[in-house]
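Next up: some structures, all given as C-alpha cells.
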Structure 1
Amino acid sequence: MTLPTDTRVRVWDLPTRVFHWALLAAVVGAVASAKAGLMDWHPRFGYAVFALVAFRLLWGVVGGRWSRFASFVRGPGTVWRYLRGNASAGERLDVGHNPLGALSVLALLAVLAVQVGTGLVSDDEIAFVGPLNALVSTDTGLAATSWHRGWGQWLLFGLVGLHVAAIVAYAVRGQRLVPAMWHGDKTLPATTPPSADGLAQRLLAAVLLAGCAVGVWWVVT
C-alpha cells in the first residue's frame with residue numbers, strides 16, 4: 001500500500017491573508033496615532049479595524065475551508081486532548097488554526113470589537129468625541145473612554161504579545177507560521193482538503209468587505 005506523500009496545500013485563502021496583514025497595519029496605525037496625539041488619524045484606523053473585524057466574522061462563515069470558524073473552533077474536550085497530545089491525525093487540528101490558536105483568534109476579535117465599540121461612544125474631554133457618544137449617557141461615555149484607554153488597550157497588547165510569542169515558539173520547533181500566512185500554502189499530507197481560493201471566492205470577499213466598509217461609514221456618519 002502506498003502511503004500518501006506530503007504536498008503543498010492551500011490553507012489560507014487570499015482574503016484571509018489580506019485581512020490578516022491589513023488588520024495588523026490598522027491596529028499598529030491606531031496605536032501609533034493615539035500615542036503620537038494624531039487624533040484625526042486614530043479614529044480612521046479604528047474604523048478600518050471595525051470594517052475588518054466585521055468582514056472576518058462574515059468570512060468565518062462563508063470563507064475558505066480552513067478560515068471558517070467551523071473548521072477550527074473546538075470544544076473543551078478537543079482542546080484538552082490536543083494539549084495532552086492525544087489528538088488523532090484524522091482530526092487535522094494543525095492544518096489551520098490549532099485549538100489554542102483558535103482561542104487566541106476569538107479573544108483577539110472580541111477585544112478588538114470591544115475597543116471599537118468603546119471608541120465609538122467615548123469622550124476624552126480633550127481632543128476626541130466618538131461619533132456615537134450622543135447615544136449614551138455622560139457616565140457611560142466616560143466609562144467607555146476609561147476602558148478604551150486602560151484595560152482595553154492592555155488586553156490588546158497582551159494578546160498581541162502572546163501571538164508573537166507563539167509564532168516564535170513554533171518557529172523554534174521548526175514550524176514557520178508567518179510564510180504560510182504570506183503565500184497561503186502549507187506542506188501537508190496530500191489527502192488534506194484545500195481551501196477554495198478561486199476568483200469567485202475573491203470576488204465574494206471583495207463584495208463583503210465593501211459592504212462592511214459602507215456599513216461602518218453609515219454607522220459613524
Structure 2
Amino acid sequence: MRQNIVVAVTGASGVVYAKRLIEVLISVGCDIQLSVSRNALAVLKQELDLTLGLDRIDAAMLKVDIESTRDDDKLKRLRAMAGISTESDSVLSMAAGEPGKIHYHDCRNLRAPLASGSFLTDGMVVCPCSGSTLAAIAHGTNVNLIHRAAEVHLKEGRRLILVPRETPLSAVHLENMQRAAAAGAVVLPAAPGFYNRPKSISELVDFIVARICDRLGIKNNLLDRWGA
C-alpha cells in the first residue's frame with residue numbers, strides 16, 4: 001500500500017540529504033507531503049543553487065528527475081526489495097503504474113491538511129532539522145506548519161524523525177533533543193559512518209538516507225551494512 005510521508009526541509013546545512021530522500025521515496029512509490037521553511041530557501045540556494053519561493057515547489061523545481069532514477073543501481077535494488085518491477089519502461093511499476101508524487105504545502109498555511117491529526121500519514125521527517133525548528137518542536141511552539149505537523153505526529157503517536165546537522169552541540173541543543181526524544185521523536189543526526197569506506201559524497205549522503213528509510217520501515221540497501 002502506498003505510504004504517505006511528510007518531508008519538511010528547514011534552514012540548516014545539509015539540504016542535499018532532503019533532495020536524495022525525496023528521490024528515494026518517490027522512486028519506491030511513496031507520496032510526499034512537502035513543506036519548506038523560509039530559511040531553508042536560502043540554504044537551498046547556497047548549497048544546491050536552487051532558487052525557490054514559498055508559493056509553489058514541485059519535483060522539477062527541486063531538480064528531482066524521476067526518469068534519471070531508472071539508471072540508479074541502488075534504487076533499482078531498492079525497488080526490487082520492495083517487490084516493484086524494474087522491467088517496465090516507467091521508473092516505477094506498482095499497481096497504480098505510477099511513482100510517488102509530491103504534494104506541496106506552504107509553511108505559512110496553518111489551515112493545510114498537515115495541521116490536523118485527521119489527515120493520515122505514515123510518518124514525518126524533518127531533514128535537515130535546524131536548531132530553531134528543534135526548539136519549536138521540543139517546546140510545542142507552533143509558529144509555522146512544519147512545527148504544527150510535527151506536533152500532530154507526536155500527539156497521534158506517529159513516526160517523527162528529526163535530522164539535525166549541527167556541530168558542536170550546545171547544552172540547549174542537547175536538552176531540546178532529549179525533550180523531543182522523550183516526547184516520541186527519533187533524533188537521527190546527519191553523521192554518516194565510515195566503516196564502509198565511502199568513495200564519494202553521494203555515498204555519505206546515502207548512508208543517512210538509508211538510516212532514515214530504516215526508521216520509516218522501508219527496506220533498502222543504499223548502504224553496505226556492518227557484518228553483511
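Please treat every number below as a calculation from the coordinates, not as lab data. As the structure is a computational prediction, the values presented were derived from the model and not from experiment. Cβ atoms are built from the backbone, for glycine too; each structure is taken alone.
Which structure, out of 1, 2, was helix-only ellipticity at 222 nm (-39500 (n - 2.57) for each DSSP H run of 4 or more, over all residues; to 500) calculated from, if the result is -11000?
Checking each candidate, the match is 2.
For structures 1, 2, which has the highest computed value of distance in nm of label points 7 Å out along Cα→Cβ at positions 63 and 183?
Result for distance in nm of label points 7 Å out along Cα→Cβ at positions 63 and 183 over 1, 2: largest is 2.
For which of the structures 1, 2 does the calculation of relative contact order in percent (Cα under 8 Å, 6 or more apart) return 23?
The read-out was computed on structure 2.
Who wins on distance in nm of label points 7 Å out along Cα→Cβ at positions 31 and 135 among 1, 2, i.e. which is largest?
When distance in nm of label points 7 Å out along Cα→Cβ at positions 31 and 135 is computed for each of 1, 2, structure 2 gives the biggest number.
Comparing volume of the Cα convex hull per residue in Å³ across 1, 2, which is largest?
1
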